[in-house]
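Chemist: These are the structures in question, set out in turn.
Bear in mind these aren't lab numbers, they're just calculated from the coordinates by the rules spelled out. Please read all numbers here as calculations on a predicted model, not as lab measurements. Cβ atoms are built from the backbone, for glycine too; each structure is taken alone.
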Structure P
């Protein structure tokens, strides 16, 4: 059990049976009444952000969440399989737990898997991945007066907006959090 004095950014707590990460917190001591702590919490599984106020000294359950670096292997049906590179143990992860990360999964990609009580609860991708363009319309020179964009389908099935000069077969650096093109690698 942890008290409000133990709160820190990134700490994972259990609230009403759901795991939340503390995004930010603020201790408040008003001139009248008791002190309290205002927090912004993000659901680990859902990603939903809520505001919650705790009385000073209130106890909450701290969740022991372990972050493991794993290697993505393959998908079968609605299950995704990852491997711990140290023990070679393979772990299945459901499609709902994988969330939007599945758009960028490429065989051999190293990802972070959050484990709670030896079960995967969330997946975190690296900030940037390199993927090849599988399909895009040809960009015609002179189409725009300024830089334009067009949709491109990547090898994993993700669709992002890219500049007109990008062609099929180009390898791109993609920002996974914002779903954005960063630069052409080759």
Structure Q
């Protein structure tokens, strides 16, 4: 399993060109779909928690998933798989791009990264929205999505604060629902 962990996180890290967020859909594919180490709900919980903590999201998620699956050595393996191949590839790519920095194809390639990363993140977000629709229902999902976009985009509230408040409200809602069910008995 350590070899599978290393391969999964090195693939997600190296192919997630454009930053940590662009590697998340690739990490999701490896962890949830390919190896089935966890389900969508567990992955989205880890993603939400990782978004609230400081630092690079890629290493936080890979470290936690490795810890959860194989303890300390799994964590060390996943973090190394995220950092070492990506660092090597980054040095190689930046050296090559620096040598050809005045060529128009380099400028075009650099401009093409943002839309591709945006589409990958959008696909993952849409996947989470469709799953939320099943769990919460259509109207609460739309309401929470629009409210979150408004609070973050227009009011300038940090996304970590919005995520933290949503997690707290989910805990309190579950607690009230549990007490109500116990009271019905």
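Chemist: Check the numbers for FRET efficiency 1/(1 + (r/R0)^6) of positions 69 and 157 (r between Cβ atoms, R0 = 35 Å, to 0.05) across P, Q and tell me which is largest.
Modeler: P
Chemist: I have 23 for relative contact order in percent (Cα under 8 Å, 6 or more apart), calculated from one of the structures P, Q. Which structure is it?
Modeler: Details: P: 14; Q: 23.
Matching structure: Q.
Chemist: Suppose you compute Rg/Rh (Cα atoms, Kirkwood Rh) for every structure in P, Q: which one lands on 1.11?
Modeler: P
Chemist: Out of P, Q, which one gives 1.2 for distance in nm of label points 7 Å out along Cα→Cβ at positions 13 and 37 as computed from the coordinates? All intermediate terms of the calculation are to be shown ahead of the outcome.
Modeler: Values: P: 0.5; Q: 1.2.
Working through the options, I get structure Q.
Chemist: One of P, Q was used to compute helix-only ellipticity at 222 nm (-39500 (n - 2.57) for each DSSP H run of 4 or more, over all residues; to 500), and the result was -500. Which label is that?
Modeler: P
Chemist: Matching task: 3.5 is the computed value of distance in nm of label points 7 Å out along Cα→Cβ at positions 29 and 165. Pick the structure from P, Q.
Modeler: Working: P: 5.9; Q: 3.5.
Only structure Q yields this read-out.
Chemist: Comparing structures P, Q by mean count of other Cβ atoms within 10 Å over residues 45-52, which one has the largest value?
Modeler: Details: P: 12.2; Q: 16.8.
Looking at the calculated values, the largest one is Q.
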